[in-house]
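What follows is a group of structures, each given as structure tokens.
The numbers here are math on the coordinates, done by the rules we state, and not lab data. On a predicted model such as this, the values are computed, not experimentally measured, just so you know. Cβ atoms are built from the backbone, for glycine too; each structure is taken alone.
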Structure I
Amino acid sequence: MINYTNNNDTAVVVLHEIYGLNQHIEEVCLQFSKHHMDVFAPNMLIGETVFDYTQENDAYNNFLNSVGFEKAFKQINTFILNLRRQYNRVVVVGYSVGATIAWLCSNEAGLCNAVIGFYGSRIRDYLEINPKCPVLLFFPNQEKSFNVSDLVQNINHKDNVCIKQLYGQHGFANPSSPNYNKDSSDQAYKAMLLFIKNQVENKIVHIVDEQ
């Protein structure tokens with residue numbers, strides 16, 4: 001697990017992609033820590049395995065066969081429940097499969113105060129969920145395996161959900177990904193910090209979608 005403690009009353013839980021606790025997740029945690037938040041990135045994979053981006057198929061098969069969304073969700077649900085004993089607020093930030101697990105967390109009343117997800121493509125398998133806390137989702141305008149616009153239309157009407165669709169493909173916010181898009185990543189980062197700030201201060205924030 002990656003952990004930074006700053007004696008804050010807000011904890012940010014970062015959920016990794018299929019690749020594990022790699023450099024990208026470490027950098028995300030460090031950035032949150034620089035904003036004086038307490039940060040936790042639990043390992044959802046078995047052992048200390050970290051996959052390279054060239055091992056996408058192996059990493060995906062490992063996650064599905066060894067972990068899976070339901071098992072990972074139960075693990076993270078327990079982890080957050082333990083955090084709630086120490087923190088006034090818990091914000092969950094997930095990337096790819098981590099974003100889908102964060103989406104599952106949003107369905108649990110009182111579990112977390114806010115959820116942020118980056119390109120959670122498998123959210124399309126959990127359309128029945130109606131978030132109990134504010135949710136901000138970032139999607140690219142292109143995905144190789146499904147129609148992003150259809151997914152956005154299916155969840156955009158839900159209460160508590162704000163969606164920001166940005167130029168690029170899956171992985172646009174990850175500097176280590178071949179699909180990294182600096183402009184879209186910068187936009188998402190600023191919107192994410194504003195969203196967290198407003199939720200921590202118990203304000204209502206309205207995200208304007210930029211096509």
Structure II
Amino acid sequence: MRQFVPSYRGAPWPDGASVLHVYARPDRSEPALARLLAACAQAMAPYPITPQNELLHCTIEMIADTTSDTITEPDRAALTRALTRHLRDTPPLHLTAGSPIANSAGALLDLHPDGDLLALRERVRQAIHETRGPGALLHHGGRPHLSLGYAYDTASSDTLQSALRRISPSHVPLTIDAVELLDVTWTRQPRPAGLSGWTMSWTPVATIPLPSGATERHNA
């Protein structure tokens with residue numbers, strides 16, 4: 001693995017910039033998921049990885065036409081209304097998280113089956129296109145996953161993968177009952193041995209429950 005660098009519009013993220021995102025965030029208090037996350041954190045501990053347990057999320061889409069400081073409150077409200085309308089017929093998603101995978105940026109939990117998640121992503125993209133135009137859709141997605149941690153230095157992905165593979169059980173059930181519109185910021189922060197790495201933070205903007213799902217979320 002090598003140092004993870006977030007990207008914005010095909011270039012390295014401007015340090016300290018904030019961009020609106022739509023994320024799906026699982027309930028980390030669910031016991032089976034909590035145990036799997038703890039085991040993964042233990043496996044990652046010897047490696048130069050910034051854990052993401054407190055910020056566990058699946059990226060659905062980035063609103064990439066402009067940084068969030070230029071998006072007004074009325075525009076945010078319009079986007080929230082469009083997301084609510086486009087997702088009103090989407091029921092909660094019942095997924096499997098796992099197995100944990102080491103990759104070039106750190107480690108992640110695979111999410112499957114893909115079909116319902118990709119359909120959710122498409123509805124979110126329709127809402128963004130409707131309110132922000134096609135220039136806001138520059139994120140290419142990829143396979144759905146939960147990021148476990150981001151590397152801040154080089155290390156062997158092979159040995160980390162061996163440690164992650166020893167975790168059992170390596171799969172847990174997962175329910176997504178809402179999506180969240182968040183103002184996401186990446187900043188460079190000091191790391192051990194004089195290194196630096198990227199740290200994510202966010203400010204909640206809106207929560208859009210999926211029908212029969214959560215009616216309220218408390219955002220960390």
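Taking mean count of other Cβ atoms within 10 Å over residues 92-99 as the criterion, the highest value among I, II goes to I. A value of 0.98 for Rg/Rh (Cα atoms, Kirkwood Rh), for residues 44-131 alone, calculated from one of I, II, originates in structure I.
Just checking, which of I, II has the largest value of relative contact order in percent (Cα under 8 Å, 6 or more apart)?
Working: I: 16; II: 34.
Going through I, II one by one, relative contact order in percent (Cα under 8 Å, 6 or more apart) peaks for structure II.
Which one of I, II has volume of the Cα convex hull per residue in Å³, for residues 124-179 alone, as calculated from the coordinates, equal to 91? Of the structures listed, the value fits I.
If mean count of other Cβ atoms within 10 Å over residues 100-107 is computed to be 21.4, which of I, II is the source? The partial results should precede the final answer.
Values: I: 24.9; II: 21.4.
The read-out comes from structure II.
Using the calculated result 22, 21, 17 for semi-axes √(5λ) of the Cα gyration tensor in Å, pick out the matching structure from I, II. It must be structure I, since only it matches.
Match the computed value -10000 of helix-only ellipticity at 222 nm (-39500 (n - 2.57) for each DSSP H run of 4 or more, over all residues; to 500) to one of the structures I, II, and report its label. Value -10000 for helix-only ellipticity at 222 nm (-39500 (n - 2.57) for each DSSP H run of 4 or more, over all residues; to 500) corresponds to I out of I, II.
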